[in-house]
Structure 1
Amino acid sequence: MVEVPPTNLEGPETTINIYAGTGENAELSNFAERPVRLGNETFRTPEGGFQAMKIWFTNSVLLGNPASEKNIKILEKLKTASGAEAKKLGQQIEDLSQGTWDRDSSGVMKNILTLSFEQNPDALANLLATGDATLTHTQDKTKWGTEFPRLLMEVRDELRGTEPTIQENERKTYSGKVTSLQPNQIFVFGSNPEGRHGAGAAKYAKDNFGAIYGKGEGLQGQSYALPTKDLRVKENKSLRSISPEQITSNIRTLYTVARENPSKEFLVSDYSETNLNGYTGQEMADMFVNAGPIPSNIIFNENFDKLISTEPTTQPNQNSPEGLPPIDRTSDSCG
């Protein structure tokens with residue numbers, strides 16, 4: 001069991017340090033023996049899965065080419081590696097797009113942590129047993145010294161299971177295009193980090209629902225900007241320029257905002273067809289599913305809702321390492 005004080009776990013005044021190297025609450029570490037399933041592959045530790053995701057952030061794969069033979073061999077080793085072994089293997093991955101990885105690695109880490117606890121109920125019980133205590137990772141002097149415990153506390157809050165959710169066949173939907181809103185309704189549209197709302201649903205939100213040009217994410221007027229495309233990426237006309245992992249993280253943030261505003265209804269733009277961001281309707285639906293339990297006040301278009309299922313159906317990218325989901329883009333590890 002996790003080595004935590006038996007009382008006073010309700011508030012942030014209690015501090016719990018997590019570090020595998022010293023055995024402090026190691027079951028909550030990314031190095032823990034906590035198998036995580038990603039796509040069709042299972043990794044012995046979350047660290048193994050995290051390091052494997054770097055392969056999608058290599059320049060070759062980002063340009064739509066196959067992963068290198070060396071990186072494929074590293075991927076196979078990562079499936080059975082211990083946490084410490086996985087960290088070292090990750091440092092051997094070649095052709096990493098370091099800037100892109102640095103930008104998106106926190107979103108990747110959070111998704112890996114979420115899946116690892118969702119798939120291991122005993123581990124989740126240990127995490128929830130920490131209450132609202134402040135988690136730390138003090139021995140790590142990289143960015144993960146503060147980022148890892150911050151993400152872990154977010155995952156803990158999101159997995160408490162207290163938020164209202166509804167069954168697939170009970171979900172409220174809307175039909176047609178969103179051309180007007182009730183006072184309690186918010187229009188959710190696909191955005192870009194720079195907030196250049198110049199086309200599609202983004203332009204409509206700017207012209208009609210108070211979206212602010214230059215604001216790339218979050219609530220604005222009666223709209224919510226959800227980043228799904230990065231116009232700063234010039235390759236392939238910016239299509240698929242934000243990875244599924246990062247979009248999933250952005251959707252998870254939307255879900256948090258929806259839970260914080262239970263009196264509001266968040267009408268999500270219709271993603272049922274191929275979109276301006278380059279992803280198919282099914283790929284977008286899988287990202288909304290992967291983001292976790294869908295709050296009851298998230299309202300989908302009826303056509304898009306038909307693509308929402310309890311199990312993602314998106315197949316791996318043919319140029320990505322076989323078995324894992326195509327993802328987004330050396331902060332190397334959390335111990």
Structure 2
Amino acid sequence: MKKILVSLGALVLLASTVSFATVPNWDIKGGTWALDFLCVENCGGHYYHTMAITAFDRDTGVFSGSGTWNNDASYTWVVTGTVSGNAINFKIVYTGSNPGYYSEVQGEIITATSMSGTWVSSAVQSGTWTASGLAVEIPYKCVKLKEGVLKYSAGHYLAGKPLVLGYDPFGYNYQAHLFDGSYANAYLGGDGLPPYQGDDVAYLAVNPSAASKWYWPYRSTRVLMKWNDAWLSNLDCNGDSLLDRHYGYASYIDSGAWETNHMWDSYLDAGTMCTWNWFTKIVAVPADATLVGGKWYNSDGTEIGPSLWGDFATIMSVYNDLCAGYSGVEYLSPAGPGFGKY
């Protein structure tokens with residue numbers, strides 16, 4: 001039996017993303033803001049305003065307040081908007097002189113004391129803006145699966161539905177860092193297709209596009225994957241609306257991420273039913289590792305293992321298929337097969 005050439009670690013790297021509304025990083029209800037609107041289209045010069053935020057929701061980022069044009073206090077206005085992460089968007093509507101005139105403003109909170117961006121008005125004017133004031137950084141609270149707000153992303157078969165604490169219909173258990181199911185099911189959901197239940201005819205009758213997927217020939221192969229937090233966490237602690245990967249690190253390198261893949265299946269060979277199984281260990285390489293000739297080496301020159309997806313190395317591979325003459329360890333890292341080394 002020819003071994004499956006695509007290692008299952010890619011399944012977790014390509015696992016379905018999840019999303020929810022981005023929470024604000026800043027609370028801007030801290031005194032007043034001095035706004036400088038620079039007009040560059042259909043007007044000219046600087047227009048200085050003062051804005052006071054009177055209400056701010058730290059959960060949603062929605063805010064409201066009021067303000068005036070510094071040159072003429074009869075030009076009063078109200079403001080409503082939203083802070084999402086570092087982004088800020090708001091609308092100013094005049095209520096005093098020139099009532100109904102409005103400006104739609106978007107930009108970014110740069111620091112605790114400054115914001116900037118662009119604006120357009122109902123009079124087809126536009127330009128840039130800056131603001132100085134005081135914002136308070138909001139400590140980010142990690143979002144847990146059990147809170148029910150983490151959801152499958154657009155394009156997934158379960159798009160918009162909350163992730164569950166246990167196994168989902170495809171075999172993923174994000175809370176426990178496990179996948180247990182069909183090789184095909186590891187990918188079908190992300191491609192917008194329902195889980196495969198074992199009946200080819202019934203499944204393809206409703207989902208004919210599945211037959212053209214590269215992973216469809218491996219649908220009978222069972223896969224058990226396990227991984228740690230660094231590989232794919234069950235939390236979102238950085239506010240990017242996704243389950244964290246290599247949290248605290250710019251990439252997987254040096255993150256301590258690891259994953260194991262265990263696959264097994266059977267096939268008929270000249271009237272004999274044969275079985276095979278394949279177990280691999282994969283680790284993210286340390287920062288001081290060197291890639292030479294397709295293999296990673298640690299700082300003292302000891303081989304870690306064959307390179308995989310750039311940031312990873314295989315440190316153990318065990319394959320058994322007695323019909324084909326395979327039995328036991330195929331590869332064992334000279335640096336050691338233990339996860340704690342990396």
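Values in this text are rule-based calculations from the coordinates and carry no lab data. Because the structure is predicted, anything quoted here is derived from the model rather than measured. Cβ atoms are built from the backbone, for glycine too; each structure is taken alone.
Quick check on the output: -0.29, -0.38, -1.15 is log10 I(q)/I(0) by the Debye sum over Cα atoms at q = 0.07, 0.08, 0.14 Å⁻¹, derived from one of 1, 2. Which one produced it? Derived from the structure labelled 1.
Here helix-only ellipticity at 222 nm (-39500 (n - 2.57) for each DSSP H run of 4 or more, over all residues; to 500) was calculated and came to -10000; which of the structures 1, 2 was it taken from?
Values: 1: -10000; 2: -1000.
Answer for the origin of the read-out: 1.
Have a look at 1, 2 and say which one yields 1.0 for distance in nm of label points 7 Å out along Cα→Cβ at positions 197 and 269, as calculated. Label of the source structure: 1.
Taking distance in nm of label points 7 Å out along Cα→Cβ at positions 85 and 101 for each of 1, 2, which is largest?
Numbers: 1: 2.0; 2: 3.4.
Going through 1, 2 one by one, distance in nm of label points 7 Å out along Cα→Cβ at positions 85 and 101 peaks for structure 2.
Please compute FRET efficiency 1/(1 + (r/R0)^6) of positions 77 and 157 (r between Cβ atoms, R0 = 35 Å, to 0.05) for structures 1, 2 and give me the label with the greatest value. Could you put the intermediate results ahead of the total?
Numbers: 1: 0.55; 2: 0.15.
Checked 1, 2; max of FRET efficiency 1/(1 + (r/R0)^6) of positions 77 and 157 (r between Cβ atoms, R0 = 35 Å, to 0.05) sits with 1.
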